[in-house]
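The structures considered in this document are given below.
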Structure 1
Amino acid sequence: MTLRELLYRKSYKNIFNVIYKTYLQDKPQDKIVEYSINFQKAFEELKNVEPNKKTKNLVVLNEIKDENEDVIDVCFYDESEDEHYALDFMDWGEIIECEVVAPKKFNQTTIVAHILWEITFWGYSRDKITEQRKTLNKVSEEVEDIDIEDLK
């Protein structure tokens, strides 16, 4: 099933309940309300985003066992390169039509909640993510231009 199909099958309220239980329980009430509003805006935008390319790649969820806690890893898998990439800076149009693969123990609501959490790390809109990606790329280019010998 694609990410878009999952978004249309699940209610925002149920998705946010999973986000709250997993990530936000220790936050103050005013912050939870702010998160809820922002996640709902992102949810609605994501449902209606136009794909910017056809892809056969996947969004993958894996459970990673840690000493202190279990972590849900959400990543983009590029089949042609046989590589996993972080989702947090990917354009939403690149992932909206991707198939989603997750362990059978995760229900669809949980899957969407973790993906929504992951892709909104740098902002709650496609434009905000693009802006953050450009800023990071610019800083990265500036760092590459620094001559190590000049620093010594």
Structure 2
Amino acid sequence: MQRVPLPSTAPAARFERAERIRFSHCDPAGIVFYPQYYVLFNGLVEDWVSEGLGIPYAQLIGARRIGLPTVRVETDFRAISRMGDEVVFGLQVERLGGHSITLLTDCRGADGVLRVASRSVIVSTSLDSHRTLPVPDELRAAIDRFQSRR
């Protein structure tokens, strides 16, 4: 089994968001039910687009009808998170392609210990035709600015 590489130790532009693990994230064992990480990572992507890139995600989806669905995801679960834990979710751009963006996302405990590492590919699509689109110029320029914050 191939493992998801950890983000590089070289300085890279990174978007982070602190989060408290809530009851709704957990299973009866009191730990995060693994699909909830995907919900949390999706929220991180939305926040990154809106706050990190300065492009209102709701406007991208609603008014502009441009979607960014996940088409591939690979995840390593390294350590558990429990209700009440303070964690930090992080995002880095690994690759910006013509129609797709490869993201490295992770979750770390307050102690910095890696709990989950994931690589995902999102694709720019028309929400009307459901066909791929080139990454919009405005989004590409914002990602370039984000990546240059090293």
Structure 3
Amino acid sequence: MSLYHDNQVEQLEFLIRKVCFNIKKRGRVILDEYDITPAQFDALQLIIKNDSITISELSNRLYQAPSTITDLIDRMEKSLLVERIRDQKDRRIVRVTALEKGHKILENVLIERCKFIDRSLIDVSSNDKEEFKKYLTILHNAYKED
């Protein structure tokens, strides 16, 4: 008996959940190779995407308390991934920006993750990959927040 009224949707949910779990699991192995935690990786992506970001913006985007983000940024600074910079117009505002090491780690991790996906789809045709991308884009756009 199906839990949801549409068995096909239920199967899609199951498969998406399993794929996400496997990608996340492999992603953690990759992050371990670069000595960066998943939380640091998520923060680093946002910092680089925005060029710089305040602690409160990061806190809101990652759904974490500002004190948690402050501790996270402290550790990232010690690892030379990011630095804090006072805003020139308003010295009360502190922005976080990525250092060269942070940029390189993000780039290398994303390359490794793409290689993992590429190996996983080795037997899938280019046309099928394009169709798959089309459907993932539809799903992504239905919940797009960033």
-15000 is what came out when helix-only ellipticity at 222 nm (-39500 (n - 2.57) for each DSSP H run of 4 or more, over all residues; to 500) was calculated for one structure; which of 1, 2, 3 is it?
1
Once volume of the Cα convex hull per residue in Å³ is calculated for every structure in 1, 2, 3, which label goes with the largest value?
1
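Values in this text are rule-based calculations from the coordinates and carry no lab data. Quantities reported herein were computed from a predicted structural model and do not represent experimental measurements.
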